[in-house]
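I've put the structures underneath this note.
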Structure P
């Protein structure tokens with residue numbers, strides 16, 4: 001009997017050794033970093049910076065793999081269906097939490113097949129108005145919208161996009177009637193705002209700041225609940241519309257079921273990487289702040305945001321995408 005128990009113990013111990021050693025030796029081969037957007041954009045720029053830092057830290061090549069399409073779901077699906085070993089990473093924005101609410105049927109399970117790893121950065125959207133609109137702050141904008149229901153138009157870069165949902169949350173909490181005008185991307189939306197074809201729009205801070213400085217648009221609020229270090233003179237929308245908080249973020253995910261110790265190692269190395277002076281300098285030029293939210297905090301945050309956007313899409317009556 002003792003021999004049987006010893007044999008069982010040895011087998012059980014042997015089964016745990018690869019798992020125990022996995023994080024210590026990780027990575028032992030190149031890592032694929034999937035970016036669900038085209039090369040040359042902001043998220044792609046983040047990815048190439050992080051890939052370089054990971055390569056320097058671990059001595060293994062990190063290959064950036066651009067997989068644009070289907071509102072970032074093509075790239076997300078690639079990671080969701082990969083081997084659950086931590087060698088395939090996804091870098092995505094808060095669009096990853098929006099997709100489950102917006103798409104009728106995804107080719108992957110966004111909770112079971114994707115493992116949140118770390119929230120790297122967070123940013124804000126700017127509530128911008130055209131210079132022709134007689135509103136210089138959020139309170140004046142809300143008052144104007146209440147006095148002229150259905151007369152103020154807001155632009156977005158597409159149905160179900162971050163700017164669209166940001167405006168719908170504003171519309172709901174402020175209890176105003178404003179009209180959505182979707183455009184095909186930022187390149188069409190921004191000139192429309194400057195020309196007063198639409199009167200307001202939510203824009204990423206990085207895109208809005210040069211236009212604000214040149215006087216082409218006017219910023220009346222930011223989407224986060226607290227002030228931004230990069231836009232200290234622009235108050236949070238929440239100061240006039242209590243409860244408004246819709247920060248943007250960028251984070252790493254990996255394949256669901258990947259070993260927990262490897263996930264934690266990637267998370268810890270990511271947080272460490274964010275403290276590097278060259279990374280902080282680059283992030284500052286992009287107008288985003290370090291989040292450094294590890295896996296233990298990012299997991300529940302991701303699930304909570306999925307629920308938040310699901311309610312927002314339903315309440316706003318936004319049509320689902322097939």
Structure Q
């Protein structure tokens with residue numbers, strides 16, 4: 001129960017082998033709670049903490065200045081960035097100001113709260129944000145119509161984050177067959193969700209003959225700058241495609257927790273061939289339950305992952 005509403009989630013706990021008593025840790029409690037918070041944010045269109053921070057960074061303003069412009073409490077914007085749940089009304093305000101033209105209305109309404117010099121600085125930064133286009137078109141093509149929600153593990157849909165995940169595995173594993181990359185991304189996202197309650201790449205997945213794969217995976221790889229395909233011909237006459245790059249990943253786009261997830265996936269699968277990691281993925285409930293179903297794989301299956309059991 002959260003704010004007088006009921007939400008379904010996978011309740012995680014430990015159980016003592018001797019007494020059968022169930023217990024949780026702070027980390028497990030946070031993971032359980034995040035499953036509920038995620039659903040609430042999606043239901044009411046409330047931005048996630050990383051989105052709230054990114055909005056502020058887009059306008060190059062301090063958290064206190066954002067609070068002042070939006071009419072929030074002095075430290076409220078910073079608290080929202082740190083994970084506090086906004087009210088439905090404040091959530092809609094935060095969502096609306098992703099659009100610079102709407103934020104401009106708030107800025108102009110708060111004009112009398114600032115010195116002329118400060119107000120002109122804010123307008124200058126706002127103009128800069130309105131002129132910046134960024135990788136929005138590629139993000140729309142890669143993530144398609146799947147908005148941030150249960151289908152992609154509530155992960156931020158960031159072209160930069162996805163690109164650097166791919167670059168990480170290419171740098172660490174060498175040029176990588178796309179079949180193996182599909183599985184590396186799957187295990188990265190589902191291990192992240194199992195551990196922290198969020199996916200990582202922003203991708204949604206389907207189960208096909210060769211295992212779990214990102215939706216429109218071929219389009220995904222073709223749209224990533226600085227990653228190029230290399231056609232490999234086998235002795236059988238068949239061909240495969242390796243993903244190659246000479247660029248190193250930007251580790252600044254990863255949190256400490258995300259790097260830990262990437263390292264765990266790397267440690268497990270670095271020396272696996274494409275066929276070996278595909279075979280292992282066929283043992284996962286995520287593939288068994290959704291193979292040939294034409295449905296997106298439910299991220300709840302992250303809690304049934306077997307690959308990291310030993």
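Bear in mind that the values in this text are calculations on the coordinates, not laboratory data. Given the structure is predicted, the values throughout are model-derived calculations rather than measurements. Cβ atoms are built from the backbone, for glycine too; each structure is taken alone.
Source structure of the calculated read-out (Rg and Dmax of the Cα atoms in Å, 21.8, 74) within P, Q: Q.
Using the calculated result 16 for relative contact order in percent (Cα under 8 Å, 6 or more apart), pick out the matching structure from P, Q. The value was obtained from structure Q. log10 I(q)/I(0) by the Debye sum over Cα atoms at q = 0.13, 0.15 Å⁻¹, for residues 105-224 alone was computed and gave -0.61, -0.72; which structure, P, Q, did it come from? Only one of P, Q returns -0.61, -0.72 for log10 I(q)/I(0) by the Debye sum over Cα atoms at q = 0.13, 0.15 Å⁻¹, for residues 105-224 alone, namely Q. Compare mean count of other Cβ atoms within 10 Å over residues 177-184 across structures P, Q and report the one with the greatest value. Ranking P, Q on mean count of other Cβ atoms within 10 Å over residues 177-184, first place is Q. In terms of FRET efficiency 1/(1 + (r/R0)^6) of positions 113 and 185 (r between Cβ atoms, R0 = 30 Å, to 0.05), the structure with the greatest value among P, Q is P.
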